[in-house]
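Next up, some structures in structure tokens.
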Structure 1
Amino acid sequence: MTLLSGKVGFVSLGCPKALVDSERIITQLRSEGYQTANDYDNADLVVVNTCGFIDEAKAESLQAIGEAINENGRVIVTGCLGEDADLIQQTHPQVLAVTGAHALEAVVAEVHRALPRDLSHDPLTDLL
């Protein structure tokens, strides 16, 4: 079996659609050899899937982004609040990247950029 690409932590906020988006991102990354981390300390980077529906949710999302930055330092933001990239970048200029809702390919591309994957990983032959 090949070496894995890295560990990605996830924070998923908001509605069931956001949770499905997080699960799709995790599934894609795991198929490429990435592992998931259960806490900030063990993650090489953190993806925060935000909610931007109401002001309380926006505040919670901004707080979660700040916590992830403070605890890990390497954060990619996605989700509904990601549609307001200017707000996120003004509030947390340290974020590595911001994508909008339902942006599976964009999030995965940003993870690849920030945490390059092991290109020798083949999910089919690694099962053998």
Structure 2
Amino acid sequence: MEKHEYNWTFSSVGGSVRVLIKSGEDIEHLHELDRKMWTVLSCPVQDLEFDAATLKYIDANGDGLIHVDEVIEASKWICSLLKNTDELLAGSSEMPLDSFNTDNPEGRTLQKSAKQILGNLGLKKNAISIEDTAD
């Protein structure tokens, strides 16, 4: 049987060779990346320039650190919810409602919830932001 490996793009940064994450497809394949290629194996959830609530969700075991396995599980989960995983790198503060993968029951539920939230807020738009979901 022929084995196919994902074609990663590498770059030398500060004397270290690192994987470049340039597409949603790269994120979809994170689980295939050899552990030796990860720049760090864990990092603290505090003092990062990233949404604290999201980091808390990714820290599945609640130890205050985000580990490779938690990043992999989070990437699998989010990729399963989107039609086009390139949306993850779009740099937008909003997620278009039609981006949700409605073939996935959880994606369908999230899209329905997003529409409900926007309706409750009286917003007539086709995308939802983190700010829209804040209490």
Structure 3
Amino acid sequence: MGIPAHNDIVALTVLLQSEGVTGLQVLKDEKWVPVDPVPNSFVVNLTDQIQVLSNGRYKSVDHRAVTNKWLPRVSLAMFYAPNNDIVIGPIEDLIDEEHPSKYRNYSYKEFMEEFYRQEGKRRRVKEAFELQH
């Protein structure tokens, strides 16, 4: 079973991949690039929350999982999410005249409500919190 293209909405994703079976792909320069498993290692995906906290300096990774016709693949994902009442927004030290805030502050609960509101679409939740300059 594959997983369509998406961004993770939590604060951090840690992934353990099956050795010897590539299935994770990331979007780089508009092309899907395989992420080959490295023995005894984890993949750490930057997420929507990290993109907002970093005021866009770090990007939430577009990724997907594809199936392999010949070999089974198992991955273990660990998702770390804030409490619903936590307020998320760009870190103040990263905002100045040259780098104005790209996102408004929001609670994680508000973010999740927007996530569920966008059901059925290719979700782009963080864009709902972008500021227009």
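Only the coordinates and a few stated rules stand behind these numbers; no lab work does. Keep in mind that this is a model prediction, so the values were computed, not measured. Cβ atoms are built from the backbone, for glycine too; each structure is taken alone.
A few remarks follow.
- Each of 1, 2, 3 could give Kirkwood radius over Cα pairs in Å, but the derived value 16.9 comes from 2.
- If mean count of other Cβ atoms within 10 Å over residues 96-103 is computed and equals 16.5, the structure in 1, 2, 3: 2
- Of the structures 1, 2, 3, the one that -9500 was derived from, the read-out being helix-only ellipticity at 222 nm (-39500 (n - 2.57) for each DSSP H run of 4 or more, over all residues; to 500): 2
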